[in-house]
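What follows is a set of structures to go through.
Taken together, the values in this text are just the output of simple stated rules run on the coordinates, not laboratory data. Nothing here was measured: the structure is a model prediction, and the numbers come from that model. Cβ atoms are built from the backbone, for glycine too; each structure is taken alone.
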Structure P
Amino acid sequence: MANSAWSEKILQLLRRMNNFYITGSGRSKCLRFEINEAQVGWIPPHVASMLTRYPEVFSPPHGGAVSLRRSLDSYEKRSEAVDAVLRTMRQEGSFTCLKGWRDEKYSVMPTFSDPPLMWMERAATSLFGVKRYGVHINGYTLGDGGEVRMWLARRSLTKQTFPGLLDNVAAGGIAAGVGIKHTLVKECEEEACIPAVIAEKARPVTNVSYTYEDEDGVFAESQFVFDLELPLEFKLRAGDGEVQDFYLLPIDTVKELLATDDFKPNCAMVVLDFLIRHSFIDPDTEPFYQEMVAGLHQTL
């Protein structure tokens, strides 16, 4: 693929994954989701109108915001009250995204360093535009001559989201009450059969953040990215059924794959960041270098 065509495909990816920020997006119509006057998300108008059916949990929209009732004055009360509403909506079939209910709790807070104000079912987070955090691991090898090759995973065809697409070696959302490193080690063991003694050598290198909207709501996501150099003789194996295969590929091949529709979009962003950090993309030859870097690190 010619360099200009490759660059344009990458820019299209970054625009898609940051479409909440572009002119004409639904952002101007969304209402802030607030808890104790702190914003924790963005609620699309069609979701806000449904929430008015639950006045004991949600205050009516006011000043461009939807808030939880003040009587819900603890982590437990907020979590349980909102969960009850979501379970009712799930039974009624109110929103398509709730069909993917996972029984996974995600923390809700203004920023990652803030104490959680409540937890929310993962499948519902896009309805409220709350920030979702995850861990992604770039697995790679370094040959005797210094050549870098990257491990990629092929997602199972039975995955709820993006079945059959290319993925990072391991990745997963950070559940409520669980740490970043714990999530990393768990996902490496479960998805790629990487033992903890190897996974723990992964180095934290950056954070890839973006916000996009689609028919299921607003996705404000932030991924803690790690690089993990794997031994040349080590072979990845599918563990928990979420991956159907692994490939160890030359960097040029990986780069070409990024510009296809064969990659899970946010995983393509994580790999793009790897290529930039390891100087496989050069600012002297890539005219959109700055746009790429900016598109990987948007403020949520």
Structure Q
Amino acid sequence: MTQTATPPTAVAPVATRKPPGKWSREAWLRRAPLMPALLFTILVTQIPFLLTVFYSFQSWNLVRPGSRHFVGLRNYVDVFADSQFRGAMLNTVLLTVVCVLVAMLLGLGLALLLDRQFLGRSVVRTLLITPFLILPAAGALLWKTTMFDPTYGLLNFAFGTRVDWLSQFPLASVMAQVIWQWTPFMMLLILAGLQAQSKEVLEAAAVDGAGRWRTFASITLPQLGRYLQLAVLLGAIYIVNSFDAIYLMTQGGPGTASTNLPFYIYQRAFEGFDVGQSSAMGVIVVVLTLIVATFALRLMFRTFGVSEVR
């Protein structure tokens, strides 16, 4: 008995659809809902920045009508030769570094405490978050009138002194207020990292006989690495632009002891009416901020494993 071989059935090739390109119609349809927001952002940020760049090449003082004329790069040369600008830049770096580091350490300590179970934890957490919810201007006035007042301030009452904190320690006073304002932000980010830890890993470490410090140094701290980096990056971006505390508490004084770059640009533009040099200062600050922000974003993407932004 012979068997007849069945001819193999031809399988039709499956058509594979290529993903839409970056400039395809589907890609533009996905981007269409974001176009109004993009256009609004361009109108309120990029056009004023281009005007600032244009004015930075002009010599223009508003109190001298008819004085506006083209000077090229002279404003930039004068800005870098200005000792007050260099002092304001140093104060900005010092204010940012100290406030970010101290707020991060305080936030880490508070987050470790709030990660434990205790009676009234939700109430304590709410109270600790409150400073971050207060407007910066209101927080600055609160510290100026209730904490640092030389006659009725709580600090002098607690220490039994009569120190004029805002005059004798202006930059440190501003730092204290900024740290108080931003510590809850650091605490929330770090607390999110603590609560994302694997409980099984912590229990296994406890079974193996690891103490609290060894568990924290070998397991918890490496787990918190990306959250600490994110807290430092976001905190630095916001704190470097601090203006409310300095304007309302010290007015940049005494002299220029607590003047930072945003406040110094404000002084040259709205008190000195020097549009040209204040525009040059603004362009320099924006360029430096873009350099730092680019480095920070690359570090943040690498930390969180983001290889490409589409």
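From which structure (P, Q) was Cα extents along the principal axes in Å, for residues 192-239 alone calculated, if the value obtained is 43, 24, 16? Source structure for this number: P.
Here distance in nm of label points 7 Å out along Cα→Cβ at positions 24 and 120 has been calculated and equals 6.1, so which of P, Q was it run on? Before the final figure, lay out the partial values.
Working: P: 2.8; Q: 6.1.
Source structure: Q.
When mean projected area of the Cα convex hull in nm² is computed across structures P, Q, the figure 16.2 traces back to P. Which structure, out of P, Q, was helix-only ellipticity at 222 nm (-39500 (n - 2.57) for each DSSP H run of 4 or more, over all residues; to 500) calculated from, if the result is -19000? It must be structure Q, since only it matches.
Any idea which of P, Q comes out highest on FRET efficiency 1/(1 + (r/R0)^6) of positions 72 and 216 (r between Cβ atoms, R0 = 41 Å, to 0.05)?
On the way: P: 0.95; Q: 0.10.
Largest value of FRET efficiency 1/(1 + (r/R0)^6) of positions 72 and 216 (r between Cβ atoms, R0 = 41 Å, to 0.05): P.
Using the calculated result 3.2 for distance in nm of label points 7 Å out along Cα→Cβ at positions 48 and 264, pick out the matching structure from P, Q. The value was obtained from structure P. Quick check: 20 is what I get for relative contact order in percent (Cα under 8 Å, 6 or more apart), calculated from one of P, Q. Which structure matches? Going through each structure in turn, the value belongs to P. Of the structures labelled P, Q, one was used to calculate mean count of other Cβ atoms within 10 Å over residues 40-47, giving 21.0. Name it. Comparing all candidates, it corresponds to P.
In terms of mean count of other Cβ atoms within 10 Å over residues 56-63, which of structures P, Q is highest?
Working: P: 13.8; Q: 16.4.
Max of mean count of other Cβ atoms within 10 Å over residues 56-63: Q.
Kirkwood radius over Cα pairs in Å, for residues 128-183 alone was computed and gave 11.5; which structure, P, Q, did it come from? Computing Kirkwood radius over Cα pairs in Å, for residues 128-183 alone on every structure in P, Q gives 11.5 only for Q.
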